[in-house]
Structure P
Amino acid sequence: MRKKQIVIIGSSDDTVHYDTAYVIGAFIASNSWILITGGRTGVMEAASKGAHDNGGIVVGILPFDTFNDANSYCDIVIPTGIGFARNSINVLSADVVISICGKSGTLSELSYAWQYGKPIISCVFTGGWSQRIAEEPIDDRQNGSTLYAAYSLDDVFSFLYKLIQ
């Protein structure tokens, strides 16, 4: 049986939400799910460290063309060489997408997740696009994508259990 894959998206320069990302990464690992991120710094590195420290498998899908640019907690590194177009690959790799804060790169991933009909857990309590997307969805399409507004870590965990059965 295929292991479930959870993608965490968020800014590469975000250190404010390090602990949040770390705890969610650890939770993913403790449930034997696979963590996928953009493989870089900030939120991606914090989540990767949380999963790594708890025995999880971490996949980093990089926008660059070398392995060297991945954070040190990635077990599997996929250098795409396609820049931020790789955001589409990140989202397509997900059974569930979790958004932590976020800037323009996160917004593009949220848009892809919405277009592809992926369930999105938006950490409203972290601000950024994660808060904004919960207040006003991208558009009014009914394309199968479902947005779950998480107001706490407990909400994130509850939604994950609900979505990953």
Structure Q
Amino acid sequence: MDVSEEADLLQNVPLFSGLSASERKLLAFTSQLHCFAPGDALMRKGEPADCAYVILEGEAEVLGATSAGDFVVATLGRNSMPGEIGVFTDAPRNATVRAKGAVRALRISPEVFLKLASGRPDRALQVMRQLSSLIANDLRTIAALKGELQKALAGSRHAG
């Protein structure tokens, strides 16, 4: 896959859809293509957020951890961008993401990502909207999980 093909694929990533063709080409040129085998970690919980990835091919799993072991919280596919929140917040990774099968992904440095995301006011607004949408979706998921957990706990009290 060459830089032009990678740049074309970046147009389908919501955070980069507002970039010009030349900006997407610059992003592809300054990014590194990584291939992950099934089970390989793209990132691990607690590590520094030193990049974001754009999944070009394959699927990755976001893992949650409990005392009983890891469990899959979400599956990310093509055009997903794990790690973007950590890059914005400069905080350690809040989850482990591993390749479900073979994954090809572009590794984007924080410097390039932040420069492109904030280069123009209209682009910064688009990025804020995309991130707000992600956060709102996560909050809905948390609320639904909390409701399911409360039902399960109430059911176990009545059964015991």
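Values in this text are rule-based calculations from the coordinates and carry no lab data. The shown structure was predicted, so the numbers you read here are calculated from the model rather than taken from an experiment. Cβ atoms are built from the backbone, for glycine too; each structure is taken alone.
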Parent structure of the calculated result 20, given that relative contact order in percent (Cα under 8 Å, 6 or more apart) is the read-out and P, Q the choices: P
Ranking P, Q by distance in nm of label points 7 Å out along Cα→Cβ at positions 61 and 133, the structure that comes out highest: Q
Of the structures P, Q, the one that -11500 was derived from, the read-out being helix-only ellipticity at 222 nm (-39500 (n - 2.57) for each DSSP H run of 4 or more, over all residues; to 500): P
If Cα extents along the principal axes in Å, for residues 29-76 alone is computed and equals 31, 17, 12, the structure in P, Q: P
Kirkwood radius over Cα pairs in Å derived as 15.1 - corresponding label from P, Q: P
Top of P, Q by mean projected area of the Cα convex hull in nm², for residues 53-100 alone, largest first: P
